[in-house]
Each structure stands twice: as C-alpha cells, then as structure tokens.
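Each structure below appears as structure tokens.
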Structure I
Amino acid sequence: MATQYSTILKLGLPQQGELDGTWGDEVNNKVTNMVEEAIAGRKVINSWTTNSHTLTVVEGATSESRAAILTLDDDGAGNPSAAATVICPANSKIYVVQNSCGQAATLKTPSGTGISVPNGSTAVLVCDGTNVVIPSATLENVLDAGNSTSGKDIVVSAGDDVTFSSSSIAYFGAGNALKIYNNGSNSYIDEVGTGSLFIRGIDIQMGTPFGAANFVMDVDGAIDLKYGSGTLCISTSATGVDLPAGKAIKVGTPSIYSGSGDPNSTVTAVPGSLYMNSAGGADESLWVKESGSGNTGWVAK
C-alpha cells in the first residue's frame with residue numbers, strides 16, 4: 001500500500017511493510033524535515049497574480065502552506081501594486097507573517113475572513129480551520145495586526161468606541177502626571193505634575209451637554225460668559241470688560257447698572273445701587289438708588 005499523508009501538514013504516513021531498505025530516507029524526507037518546516041521553516045512569497053497569492057500545498061515535500069514563517073515580499077517589478085491577499089488552506093495552523101511587500105496584506109482562507117498585516121509589520125496569526133484570526137486579544141497583538149499605521153498607533157474606525165469603565169484611568173506623561181477618569185459619579189481631568197494644564201484651541205467653548213455654551217473664547221481672545229441657556233452676561237474686549245444692556249455689576253447686594261435715560265420706573269434695584277446714564281445731561285449722568293426695593297427711588301447726582 002502506498003504512503004498516505006496527514007490531513008493538515010501533509011506528513012508522510014508510511015504503511016506497514018513498505019519502503020524496505022529506504023525507510024530512513026523516506027521518514028526523514030516526508031516526516032522529519034516536514035515537521036521542522038512546520039515548526040521553524042520560512043518561505044518567501046514574492047510572486048503575485050492580481051495582488052494575490054495562494055500558498056502551495058504539497059504532500060510529503062516542502063510547501064509554502066506548511067512553513068511556520070511567511071515573508072511577504074514584492075516581485076521586484078512593483079507587485080503587489082495595491083492591498084494584497086494571501087490564501088492559506090482552511091486547516092488549523094499558526095503562521096508568523098512578516099510583511100515587506102510594500103502593501104498591506106491580508107492572510108485568509110479561500111472562503112473565510114482574514115487579518116490584514118500592515119506593510120513593515122510582523123504578526124502572529126492563527127487559522128482556526130475556517131477563518132484567520134488574531135490568537136489573543138492583547139492590545140499589542142491587535143495593534144500589530146489590525147492597524148493600517150506603522151508602530152503602535154491606535155486607529156479607531158468610524159462608529160467604533162474606546163470604552164473605559166468607572167474604575168479605569170487614562171494616564172499620560174512621566175509619573176502619570178495627567179489622568180482622566182470617572183469615579184462612578186463624577187468625571188475628572190487631573191494635572192498632578194509640576195507643569196500646567198493647557199487647554200488650547202482656535203475657538204474654545206464650554207457648556208452643558210444639551211447645547212448651551214456658557215464659556216466662549218474666540219480666535220481674537222475675546223471671552224463671553226453666559227448664564228442659563230446662553231444669555232450673554234459679560235464680555236471682554238481690547239478695551240476692557242463689557243456688559244450688555246440691562247446687566248449689572250454686583251458688589252455684595254447693591255449693583256452698578258448702565259443704560260440710557262432716567263432709571264426710575266425702568267431699573268429695579270436695592271438702595272445703594274448706582275446707575276450710569278449714557279444719554280448724559282446736567283446732573284443726570286449718575287444716579288443713586290436711595291430708597292425702596294422696586295424701580296423707584298433713584299436720585300440724579
């Protein structure tokens with residue numbers, strides 16, 4: 001009976017009574033050498049057809065699909081010219097993929113899904129008999145095999161999220177100088193190092209999650225402070241601090257108001273408050289609230 005071969009690695013399975021006189025050579029060539037290839041062998045893949053390559057499968061002899069390490073290279077003529085695909089058999093196996101072909105390359109089975117390895121990266125991948133997957137969920141393996149960037153940059157696709165639980169902290173800098181976290185009730189940005197916390201932008205707005213921007217700083221450096229749903233209360237400019245009409249500066253309970261004309265019957269205030277009349281006039285520019293808590297009792301000075 002002729003030699004049979006194993007399903008996955010295609011190792012020779014000599015039958016009882018065959019290979020008389022050549023047993024050692026046959027076992028070494030079809031079993032021992034093939035096991036070594038599966039454990040430590042490396043194959044260079046540098047032939048591409050329409051940016052694709054199918055790994056060779058050979059029974060009892062060297063083949064690409066049996067090798068432990070696959071080094072993906074170009075063919076010297078600019079191929080692959082776009083994202084490449086390497087097809088492996090739908091058999092369980094571990095592959096170490098070194099990609100230097102000039103393009104991102106996906107290792108996959110003929111009808112299953114695969115993993116893309118960025119150019120210049122090395123990844124350890126597993127074929128589970130149906131699909132090619134990342135063997136563990138460690139962040140380093142995910143970044144090695146799952147990103148289109150070099151190094152360990154994190155790229156999050158549209159619609160995907162990075163989630164931290166209430167017991168997790170994002171640390172930045174030497175000695176964890178900056179940390180961002182939520183304690184289950186409140187959220188914090190802590191700068192605990194020797195430096196300062198800078199918040200910088202062309203335009204900066206801070207407010208409620210419901211849309212009201214209560215602090216606004218624009219590109220010119222002007223700052224607006226608003227109240228409630230966005231009513232302007234105070235602004236800064238190159239000449240100083242500006243208050244909109246009808247707003248006051250409070251010093252304790254009394255306030256300082258401004259407007260045009262007589263404040264009686266129009267400005268409600270407590271005694272001791274001041275009113276500056278932009279319309280001017282003799283003895284009409286400054287008013288003092290001398291009595292009452294309503295809009296009367298203003299006396300011109």
Structure II
Amino acid sequence: MIQFLSDEIWRIIRDLSKNSGRTRVAVAYFGTGASEQLTFKKGDTLIIAMHLNNVKAGQVNPFEIQKLYDKGVLIYTLSNLHSKIYLFDKKMIVCSANVSSHSADCLIESGILTDDKTTFENGDRFIKENSVEKVEQDYIELCKEKYNPPKHFGKRKKNSDSTFNSQFSRLWFISTKSTYFEDEDYTFLKKDEHIFEKKLQNKRAFELNEIKYPITNRFINKVQEGDILIEVERHKVRAQVFQPIRALGVTFNKVKKTAFLRVEKRKKPIVKGWTVLEKYLRQNGITAITKNSTREIKNEKIKKILLNFFD
C-alpha cells in the first residue's frame with residue numbers, strides 16, 4: 001500500500017503514533033509544541049538535528065526535548081540530518097513535515113504513507129544506523145541556555161474553493177510596451193548586474209531581464225522581490241502574454257528619474273496571444289483584467305486560474 005498524504009497528514013501521524021506500540025522518528029527540527037504532536041513512549045526513538053546553531057535559531061526546542069527525555073524516550077542528535085521519517089509498528093511515512101505546532105497548524109505538508117515491507121525495513125535500518133550520538137541531560141541544559149524562541153505568526157485556515165489563505169506568492173498582472181533603452185541605461189544597470197545574476201534559480205533556463213518605468217510609477221514602488229508577474233506586452237497591432245516571471249528587485253536611477261524592474265525570465269518562455277487569455281478569463285467569469293491594466297491579483301482563486309493558464 002502506498003498512499004499520498006496532504007491535508008490529513010498530521011491527523012494520520014497523530015493517530016498512528018497514538019495507536020502504535022512503537023514510534024521511531026528522524027526529523028531535522030523539533031520545535032515548539034512538538035511533544036504534543038506525537039505520542040512518544042518510554043523506549044521510543046527520536047533522531048534530530050540538535051546542533052547548537054539550530055537551537056539558537058529556535059528550530060529545535062530543548063524544553064520540548066526535556067519532556068521526552070523525562071519519559072524515557074531515546075534521543076539522538078545528527079547535526080546534518082534533513083530527513084523527515086516516521087516509523088509506526090509496520091507503517092512508515094516519509095514527508096516534508098518537521099515536528100512542531102507550526103507545522104501542524106500553519107504549514108502545508110505532504111508525504112507518502114506505506115506498509116511495503118522492503119521500504120519499511122530500509123527506513124528501520126536508517127533509524128538504527130543513525131542512532132549514534134545520544135542526547136543526555138547535560139547537553140539539554142546547555143541547549144536551554146542557548147535557545148531562542150522562533151517567531152511564527154498566524155494559523156492556517158482550512159482551504160475552501162473561495163479562499164486559499166495566501167498559499168501563493170504575491171501575483172501581479174502587468175501591461176507593458178516596448179521602451180527605448182539609452183546607452184547610459186545599460187551602463188547604469190551593469191553596476192549591480194552581478195547581484196541580480198546571483199538570484200537566478202537556474203542560469204541554463206533563466207536569464208536576467210529589465211523592464212523600464214518612470215520613477216513615480218505606482219506599481220514599481222509597490223512590487224517586491226519574489227513577486228510573480230504575468231506580463232502582457234502590447235504592440236501596435238497585437239499583444240502577447242508571457243509565462244510568469246519572478247521579480248528580483250528594483251534599481252532606481254534618481255538622476256534620470258527612471259526605475260528598472262529586474263526580473264528572472266525564462267530563455268524559452270511560453271508565449272500566447274492576448275485574445276487566447278481574454279477568452280480563457282471570460283470562460284472563468286473574470287472581466288476586470290484587461291490588456292491595458294496593471295494590478296495586483298489578491299483573490300487566491302483568480303491567482304490559481306491565471307497560473308493554470310500556462311499549464
């Protein structure tokens with residue numbers, strides 16, 4: 001049996017932990033509220049990345065570890081651990097989730113549940129082979145002195161068709177037209193080009209590009225690094241829609257009163273005609289977006305519809 005888990009992942013993890021005779025877990029981080037997420041018993045095993053840097057960053061909470069230590073749970077540290085493996089009797093979950101109330105309440109996690117014998121045995125072997133450096137009381141006390149609580153805000157609401165609770169990045173629909181670049185524009189952009197080049201995800205697939213605006217443009221003063229942009233480039237007789245690009249930042253030339261939006265653009269982007277997008281939007285009941293509009297798309301349902309256009 002192999003089952004994909006997402007929305008119900010923490011309910012299933014809790015149930016398996018509660019009803020299993022033995023729980024063994026190898027996760028990188030064990031944060032605030034972690035001891036309440038799993039039913040650890042005496043003799044159970046927990047392997048974590050309890051490095052002092054992780055403790056200082058609030059990713060491993062030694063006060064949560066103390067609760068398990070007092071129960072008789074066998075706790076081990078592995079500084080470069082990044083796995084998230086949960087073993088319950090004869091079932092195993094491999095997933096994205098570290099253990100904390102933040103993961104359970106705020107983050108969207110996913111993983112695979114399996115009872116395949118061979119796969120489970122490999123997971124069991126992984127736990128045994130890495131149960132080496134045991135955490136004792138003196139090290140827990142040292143970690144308590146170094147611990148800094150993390151700063152998490154908010155709680156994820158259950159998804160619905162009308163709200164996705166900001167699962168996606170900020171999305172802008174922008175309308176542009178060809179703008180003349182002077183030689184001094186290129187000279188100006190060259191100065192910090194290396195900074196933005198480093199932000200490219202993959203230089204084989206992406207390249208650095210710029211869009212020029214007046215320095216007083218409202219959009220250019222609101223867009224932020226990491227925002228996703230769907231660009232409609234207008235020509236005299238036609239308009240093209242480009243596959244979403246990512247904003248890398250803005251460079252302002254105060255002398256020339258111009259601003260340059262630095263973007264990560266695919267070298268071979270998907271390009272479609274505006275009329276194709278317009279028809280798609282109307283089919284989905286969206287009429288407020290036009291080829292001349294530049295606006296932030298705040299409705300999560302509309303975001304999803306726009307992003308799906310390029311699938």
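State the single structure among I, II that was used to calculate relative contact order in percent (Cα under 8 Å, 6 or more apart), giving 16.
Structure II accounts for this read-out.
A value of -7500 was computed for helix-only ellipticity at 222 nm (-39500 (n - 2.57) for each DSSP H run of 4 or more, over all residues; to 500); which of I, II is the source structure?
II
Identify which of structures I, II gives the largest calculated value of mean projected area of the Cα convex hull in nm².
With respect to mean projected area of the Cα convex hull in nm², the highest-scoring structure among I, II is I.
Taking mean count of other Cβ atoms within 10 Å over residues 91-98 as the quantity of interest, name the structure among I, II where it is greatest.
II
For distance in nm of label points 7 Å out along Cα→Cβ at positions 219 and 267, which of the structures I, II scores highest?
The structure with the largest value is I.
All of the numbers you see were taken from the coordinates with simple rules; none came from a lab. The structure presented is a predicted model; accordingly, all values stated were derived computationally and were not measured. Cβ atoms are built from the backbone, for glycine too; each structure is taken alone.
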